[in-house]
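Trainee: For reference, the structures are reproduced in the following blocks.
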Structure P
Amino acid sequence: MKNIAILGSTGSIGTQTLDIVSQNSNELNVVALSAGKNIKLLEEQIRKYHPALVAVGDDKLRDELKTNISDLNNVEVLSGMEGLLAVATFEKAEILVTAIVGMLGIRPTVAAIKAGKDIALANKETLVTAGHIIMPLAKECGVKILPVDSEHSAIFQSLQGEEHNTISKILLTASGGPFRGKTWEDMQNVTLEQALNHPNWSMGKKITIDSSTMVNKGLEVMEAHHLFGVDLDRIQVVVHPQSILHSAVQFEDGAVIGQLGTPDMRVPISYALFYPNRRPINGEHLDLFKVGQMTFEEADLKAFKGLALAYKAMEQGGNVPTILNAANEKVVAKFLDNQIRYVQIPEIIHECMDNITFIDNPDLDQILETEKLTYEYIEGRY
């Protein structure tokens, strides 16, 4: 029986993780959960999975949840960063699923690594902003970083048994989102409804917008760089609208090994939880006869300025990836709240990258300070 803790249990990745738990209840046991504001769903999860510890966003929600589950014994309820850190380092947990969205996940992930927990990583911001800290720390502490993003899991799976071979190129696939084939001019009047209409994947609102702008793919390029130690110029984004090939690795002899499957996030989640083994998953499996054909295109960096900015941020290094990530979090929130136009998302990110003070090798405090300064810059102008 493997004991797991989940940061962000009420989100898309969190709920699908719990679905994997339900299908494998004889092998997986939930010991700690965290959620932001959705305490109604969290209460349902508590009653079903019986964690010993839960955490919520703030003290008011904590008190409300405590009242709602007052009939249950032995469930500790905490709040805020204290709660996240407690879930991340919970003594009985062996692996932490970091399904929380945003840079909020950095400190808990660092704490979990120091506590010797393996990490099933679905929080890409952790590596984007602090990969230079996280990866050496994981090596030092002897813990595994197991990618949950479908693309990085595909790369990870493609590398199994290839430890002694040289990677020529990582082929990082992208669906292209709802605006594949559109020009920058075509996207001037994009609506929120259009941007949230992803053709292949069912995800949370923030990541769906990120997919539409392809900022998400830029973040994944940075994440792949840290996870697999591959230089930026050897990570190629390949637009693959069918989302069947989830990513691939090309080796120095020209051979390409990739992972294919239906668009189902439970596959990478399950692989991370059971690594190096696999378990059956209910649902539709890949039928190549139904797929018929797969197509591949170059990414249009002129239309998808967010992806171009991500490459630029990685090339500049230092705290610039943090600036890009923090700016994106803030402007996407503003777009979701109808405060800015869609095309302003990359424009404001670019502005922040040009105006926030550069730090060459930021520590954790400087990363979080950069986030704060970026938020303040945007709030002061938009």
Structure Q
Amino acid sequence: MLYMPVVVLFYESNGLKMKDIMILQAIYSVMIVILEIPSGYMADVWGRKKTILLGAVMGTTGFAIYGISYGFTGFLVAEIILGIGQSLVSGADSAMLYDSLAERNNQRKYSKYEGRITSYGNLAEAAAALLSMLLVTISLRTPYHGQIVVAALAIPAALTLKEPVVHKKLISRSFREIIDISLFALVGNKLLRRNILFSAFTGCATLTMAWFAQKFFEFNDIDEVWFGLLWAALNVTVAIASFFAYHLERRIKSAGTIILISLSIPMGYIGLAVSGLVPGLIILFLFYLVRGYATPVLKDYINRVTGSEVRATVLSVRNFMIRIIFAVAGPLLGWANDLYDLPTALLLGGIIFMVLNVFAGLLFLATRSYMHKPVDYISRTKPS
């Protein structure tokens, strides 16, 4: 993500306010909301590799449009296409990894490998942030031109993937079954529902913070030349936490994990709202440590209780929930920032996520004893 360290500055240089920025991201999220579950189902029945490849092509197209756009309308078109591309990839990639491990009877190490993927991805983003510092000396648009090349690399990478064998086949290939799987995950099965809700609230909170981190730098008058270095450092922090997430989770177990995430994520918002530059940066780095730990571990919790025949669809339901919550929370906090100030927006975010995360965390803890009893969608077998 060459553009991410200066994305807010880029938008502002093209006449957008924070509310406009969050509306764009909400529209991106809505596109994912609309297509997330159908694309996950598509990955289950058409193939994960084909779906990921199509997503890579759409992602490249979206950044190409960004490279030639100068206002809200052009950015809107780009975000819609990027949303389609992201929906095609998300869910399918994690499902492909888990089923590839399952073929080797090694699925218990999923969080280890998901953690490595997250870690390497964030190290790559850290390197991109440093490169971005050089590119912005030309213009704020140059990172977007470079991003077209980076995005295009996903196309040959997708072609090298090997499709795993799905051990159970879906009953049909109808739109009705997409609805059935989604309802099963969110309503019909308590274990899946509570896993997905907690993961979704946490995912939305960490996603929202990614958009307010740069506003924190700007609010504290940090020179924009330092944005890239700070962004790189935050991504290295996520990379370290993700890399060791598997080993830490084995030590503190699911109960300790849920308590840690439930409290530290919203407290990060509140702490940042009332802190100055130095303590605020410390809190932000601690927040990103928890983010790096939570991402692979919470995906693993969902995978443990999901059958391979619907894995991509269920993971897409999780991503669907993250984006639909963000589509509401993001513009709301952006509006609070524009109307009042950044501390007010962060404090509001902390209160919202404290209520949501603690509530979902308590529900999760009540069913965690079933974490090693996968739910069979086809026979609708529930853990007893």
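Trainee: Kindly point out which one of P, Q the value 9.0 was derived from, the read-out being mean projected area of the Cα convex hull in nm², for residues 108-219 alone.
Mentor: P
Trainee: With relative contact order in percent (Cα under 8 Å, 6 or more apart) as the yardstick, tell me which of P, Q scores highest.
Mentor: Sorting by relative contact order in percent (Cα under 8 Å, 6 or more apart) in descending order puts Q first.
Trainee: Something else now. Which of P, Q yields -26500 for helix-only ellipticity at 222 nm (-39500 (n - 2.57) for each DSSP H run of 4 or more, over all residues; to 500), as computed?
Mentor: Computed on structure Q.
Trainee: Out of P, Q, choose the structure whose coordinates give mean count of other Cβ atoms within 10 Å over residues 44-51 equal to 20.8 when calculated.
Mentor: Considering all the candidates, the number was obtained from Q.
All of the numbers you see were taken from the coordinates with simple rules; none came from a lab. Predicted model, so just to flag it, every value in this text is computed and none were measured. Cβ atoms are built from the backbone, for glycine too; each structure is taken alone.
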